[in-house]
1. Have a look at I, II and say which one yields 2.0 for distance in nm of label points 7 Å out along Cα→Cβ at positions 100 and 132, as calculated.
2. Comparing mean count of other Cβ atoms within 10 Å over residues 108-115 across structures I, II, which is largest?
3. Just checking, which of I, II has the largest value of relative contact order in percent (Cα under 8 Å, 6 or more apart)?
4. Work out the source of 3.3 here, i.e. which of I, II gives that when distance in nm of label points 7 Å out along Cα→Cβ at positions 4 and 36 is computed.
5. As an exercise: helix-only ellipticity at 222 nm (-39500 (n - 2.57) for each DSSP H run of 4 or more, over all residues; to 500), calculated from one structure in I, II, equals -14000. Which structure is it?
Structure I
Amino acid sequence: MDSQTLGDGLAFLNALLNATSACALFVGYRSVRRRRLHAHRTAMVVAVGSSAIFLLSYVTRFLVTGTHEVDAEGAAKTVYLVILFSHMALATVVVPLVARLLFLVGRRRFRAHAALARWTLPVWAYVSVTGLVVYVLLYHVFGYR
């Protein structure tokens, strides 16, 4: 298998992991709102797990193929870059937020966990969804050079 094929396969896996995380976040949110705490915990374990596997897979894909330049121009490229850069910036913010949430729940500080989760959820959901959008745009709509 050549590096291009491996990189494209890892990119697809990353998109699946982002989609899994986004769905698990939605299920986790709905579950906690309905006081279904076991379902919430299960969904959040899936969200954290898929995000952790994503990080490993993303670094591997980056080491195998490097960066890609989107094959678009004008407004289309601008829209893509706005989505990409907002995704990247918020992805760096969400990692320590999720780590803090895990710390708080591990210490059974549920009120502090809930207070921080209100801010973390939309950021994490945005990162998961825009990760999927970036994949679709780069690999299926515009292509890359």
Structure II
Amino acid sequence: MQDTWQFQIRITVSDERASALRADPEAKSYAPLHDLLSRHNAALVCQFDAFAGYVAEAERAGTQDYPLYEWTRQTIDNPEKKAKYLRSFTVYVDGEQVYARETADSLEAALASLSKQDREAGIDRVFRYDTNPANNPQPPHASGGEPR
């Protein structure tokens, strides 16, 4: 059976690295990470910034067409969750947030290796996600109830 799922790699970084990466998503200020990202045609997107962008877009366009608006708004307004997501970065490859298994395998291995070899990298954890709905929480109902 052919693998039909796509994958995403995220990293959690130190507070110091997070501040630097939010201002420099290609990690030009830290050569080992910059080189790794360049080899994969990748860039980092801060999860908090992505959430804030989603909320801002929804508020401009009308929240009725944004099913995750309330959840996302509550998330970015919660100080504990804000702190968590400010340290979380999604790896985009070729401008896409999900990609083939082979790409995810290569990225995950390279980031894990950098994390172990160089504490200056500031990478605390490397995560892999997939697009299989069975492996992911479902969006909450519009009424704010339990996930579907």
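Nothing in this text is a laboratory measurement; each read-out follows from the coordinates by a stated rule. Given the structure is predicted, the values throughout are model-derived calculations rather than measurements. Cβ atoms are built from the backbone, for glycine too; each structure is taken alone.
1. Numbers: I: 2.7; II: 2.0.
Considering all the candidates, the number was obtained from II.
2. On the way: I: 12.1; II: 17.0.
Biggest value here belongs to II.
3. On the way: I: 33; II: 40.
Of structures I, II, the maximum of relative contact order in percent (Cα under 8 Å, 6 or more apart) occurs in II.
4. Values: I: 4.6; II: 3.3.
That value comes from structure II.
5. Structure II accounts for this read-out.
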